[in-house]
Structure P
Amino acid sequence: MSIFLLKLRSLLYDVAGIDAPILEQMAYKGAISAIITTVITEVLRQGYAGLNLLGIVLLKYFDPVPEKKDPLPPIGNRTILRDSVGRIVERIRKREITAVEVVQTFIDRINEVNERLTCVVDHRFDEAIEEAEKIDRMVKETNLSEEELKEKYPLLGVPFTIKDFFSVKGLRHTTGLHYRKDIVATEDAEIVQILREKGAIPIGVTNVPELCMWWESVNTVYGRSKNPYDTRHITGGSSGGEASIQGAAGSGFGIGSDIGGSIRMPAFFCGVYGHKPTYGLITNHGQEPKLEGRLEEFLTTGPIVRHPEDLSLLFDIMVADKKDKLVPVPDMRKLKIFYMEDDGGFPWSSPVDKEIKNAMHKALKYFEIKYGIVPQNARISKLYHSLEIWANGMSGAESPPFCEMLTLQTSTVNPFWEMIKYMFNKSPHTIPALLLGIAEKIAAVTKTWPRHKEMIDMGYALAKDIQELLGEDGIMLYPTHPSPAPRHNQPLFRPGDFSYCAIFNVLGVPVTQVPLGLSSKGLPLGIQVIGGMNSDLLTINIAKEIRESSFGGWIPPCHDL
């Protein structure tokens, strides 16, 4: 046998046209390189796990949380708070309820929960009531039929909130930045105008992290937002205040934006639906700070809601005149369904929680039983590099430096000096913003390294791979985040976990976050549904399908279930 193996080796060398000693030397170097890579990867993985453990210990002693939950007041028999947007509008059209009743009910709910959650940070309650009164008079006096009202005003009388990244005339427009705390918007963002024209009523703006660039919503202007299912846990970011008020049933619907998971992660943590549209379908005009270059390609505007049918209703309105770009929903029995349980084990992201994996497989089983679709493991190896691809894409984009944006571009922040000031409670900035400023300084150096271009190119290649895999009749299920909502401040010790969402901003594809019940600790579970370019209607339709199962959908975070 040994003689046979030696001859086989010799034959392979001959076929390759390489002298045996040279090939053996190449193999030796390759083996050494593989060993070094494995060792470094394992060191990074253990270091990340150690950082998380350090955070748990430090937070336990320096930032302790109450032992018990502080539950929200029950919804009770207020059906308006449980109804979908479409159902509320129907009841107003049929004069079963008035717009004033609807608006007042949501105002009352905000007043009940906001002290606990810190989610709505500025409001226009009086103006909203006045606008609702005008709608009621119009409904009473109009010559339009119910169908004509539905066609012209599909959001008739429904109050909504929107993250403090968009301008709402008359409300403070801070983006969570200390230097913007006194700025009041003089006009509505374009998406606010579109929604108003369809009969919706803005009632408030919601909390965000500083400059909307972190995945916990905390800033020095308004403070920290809290999770409606357990106030000891985060809401996510940057649309964290919005997801929190939606989960708490404090607004008819919400609008967020997403550049690295900013709609989907908060929606996941707060047990609601969120949709990141295909790049370019919905206007971003009226957001601050204004993004330029490729960063604008990563950024999308989308809805956050409690009911999947509201995703359809709002998305149809928000895309305005770009409906012709959308791919129609294919025959469900011919659908291709793929999945991945994790990113392949990247060392700077946490392992995916078992309960999240189990929830995903329940959803897969549902489609297998109902439609006979056998799911396939996508095994996309490039997703392993999600964090690197997104980070290099962000740092390589043409946009004003983050450290300049922290000063309204009047100067630049020295994050190292600000960190020292922070220790003495003298800095107007948050720790996450300063750490991002430091990361930006490091990224400026690494942009000249070969690895930077390699990751940029890999991002383009991955976008092509995903599109070829999914096409117009395929979806992929993928974790929204490795775990249910962490405790407050834990993201500082698990900084790379957002990459499960962020990668899809680079790829530009539509993604819908779908709630899948609660964990054993009472925190929301969920999953991302990814589609090919312009397949937004398909991913939203999948959200509706899953809601029909016994385990999907919004569950009120109160004890009156």
Structure Q
Amino acid sequence: MTFSSNGGPLKDLTMVELSQRIPSFDSEDDALSIILEGTARVTGEAFFAALVENLSKAMDTHSAWVTEYLEESQQLRALAFWANGQLLTDFIIDMDGTPCGDVIEHAEFVHHPDNLINFYPQDSLLKQLKAVSYMGVPLWDTEQRILGHLAVLDTRPLKDESRTLKIFQIFAARASAELQRLRAENHIRKREEKYRRIVETAREGFVLLDKNYKIIDVNEMYCNMTGFRREEIIGKTPLDFSPDNHKDFLMTNRKDLFSGKFEDFESLVTSKGGRLIPVLVHSNILRDDKSEIIGKMAFLTDMTEHKKSLALASEIQKSLLPQKSPNIPGLDIAGKNITCDEIGGDYFDFLGDLECQDNHFDAVVGDVTGHGVDAALLMTSARAFLRMRASQCGGISQIVTEMNRHLTMDIFHTGRFMTMFYISIDVENKNLSWVRAGHDPAIIYDPNFDQFEELKGTGLALGVDKDYIFDENIKTGLVQGQIIAIGTDGIWETFNKDGEMFGKDRFREIIRNNAQMGSSDILNAIFNEIERFSLGVKAADDITLVIIKIEETSREGGDWQI
């Protein structure tokens, strides 16, 4: 038997429509009072227990129960079962050959007002309970999928009275709504538990920040990494666990960190014992269902062992650079290299100690594409090729041409290349020559006339064409006080927190303002200004600079050898 209300089947009614079709009851109505008093203050599993108890009382039946449909096993799990004044929970009901099975299978209201056992002679439970009548209805979700069912059973006939059916509908509507809410809640809880297990078992530290930059969650790995207990971390900010020299970066980029700009970056964390821990941060923005930012999550990888290996490589690489400025009569020389990572691809060298250097001093500045380990390895190979060829004598054009041929054969297939500026100064004859291999021109500043001049000239980057022949350029008339600066593009392409580039004009102005100083002081003034300019911004490229200042020599005639 099926039930229809106003011509429409019950399964087609939404919860709102169902409640609208039920007329309001007088406040003295005992049945509805039982419903409201018994279920209004409880939710979840306790709700279902109260529901079936009060449904049985309201309809004056022997039993009442609510189930959850287990589609895979084709069974019903009782969420609560009230029978003859006792509550039973969490047991399985087989569907085959039962009135409950008909409710689910036919997806419709089922009512047997009398002679119930005659319809289901194989149902032993009905016989045990001496059941006479039954009423059951499927519970639907908002997408018209069956969630389970609600049913009552009695040992007396259960008339098809309008008032009885309306009470039953009210309970069914509330049961369906609560079951949907409970399922959604369980789904969210299981999903959160899944993510929590992922976070807790990760071999990386995990930090969750709210939109005010405060830490609201961490995993055990982060606690182990830093030595702090969880309660010592929650409520603080990353600044509380950062060294002073790194706080500027975090403060300067605070907005960018929450805009998603810095999704992967290196940072430093201070442990409870004061040890600085290098970490690689993988971060992402968390947004709500309206795309509003609600926080940020980050996984932190401890880079301590990796950094130890790079530190050793850095020591080796630095040992290949000049350890002190050469003492050349008539020249004041200084050079410096700073890598943006532990090791880099910039290079400078002074070649005044080679056997073939005759009355002239040579200096080289090079820049390998990229930075890091691969660039450092290429720089080391280039240095070896250059020193080997320079020691065999010959003009600087010939040296660079033959170096390029060897280097190209090694690196052409990698797609990498190297720019270089090679300069040779003849102090006695007051002239210089240079080869420009795709590098930014060196500049000469003459404070006597307050003029800058670029040492230009054609030349392809090294490693591009093994047959390319480089030209040698010459300038004469060097005078005391002139300053030669050879740098890499990491200097003028440095950016500050506002996105402004350092630029060559600023670079030249520092040279002009410090022209009366020695080469080391000029060099330091430039690097100090770069540091001040880029405060709070991580360097994106290596920086190398050589300063050569022409001085008066006290020698009176005679040859000199370097």
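We did not get these values from a lab; they are worked out from the coordinates using the rules stated. Here the structure is a predicted model, which is why all the values come from computation and not from measurement. Cβ atoms are built from the backbone, for glycine too; each structure is taken alone.
Which one of P, Q has FRET efficiency 1/(1 + (r/R0)^6) of positions 130 and 282 (r between Cβ atoms, R0 = 41 Å, to 0.05), as calculated from the coordinates, equal to 0.90? Only one of P, Q returns 0.90 for FRET efficiency 1/(1 + (r/R0)^6) of positions 130 and 282 (r between Cβ atoms, R0 = 41 Å, to 0.05), namely P.
Given a computed value of 49 for percent of Cα pairs over 46 Å apart, which structure among P, Q does it belong to? The read-out was computed on structure Q. Taking relative contact order in percent (Cα under 8 Å, 6 or more apart) as the criterion, the highest value among P, Q goes to P.
Suppose you compute distance in nm of label points 7 Å out along Cα→Cβ at positions 146 and 362 for every structure in P, Q: which one lands on 9.1? Computing distance in nm of label points 7 Å out along Cα→Cβ at positions 146 and 362 on every structure in P, Q gives 9.1 only for Q.
Where is mean count of other Cβ atoms within 10 Å over residues 474-481 largest, in which of P, Q?
Comparing P, Q, the top value of mean count of other Cβ atoms within 10 Å over residues 474-481 belongs to P.
Between structures P, Q, the greatest calculated value of distance in nm of label points 7 Å out along Cα→Cβ at positions 170 and 490 is seen in Q. Given -10500 as the derived value for helix-only ellipticity at 222 nm (-39500 (n - 2.57) for each DSSP H run of 4 or more, over all residues; to 500), which of the supplied structures P, Q does it correspond to? Answer for the origin of the read-out: Q.
Of the structures labelled P, Q, which one yields 24.1, 76 when Rg and Dmax of the Cα atoms in Å, for residues 218-497 alone is computed from its coordinates? Going label by label, the one that fits is Q. For distance in nm of label points 7 Å out along Cα→Cβ at positions 402 and 434, the calculated result is 1.5, so let me know which of P, Q that is. The structure behind it is P.
Can you tell which of P, Q yields 2.9 when distance in nm of label points 7 Å out along Cα→Cβ at positions 74 and 266 is derived from it? Computing distance in nm of label points 7 Å out along Cα→Cβ at positions 74 and 266 on every structure in P, Q gives 2.9 only for P.
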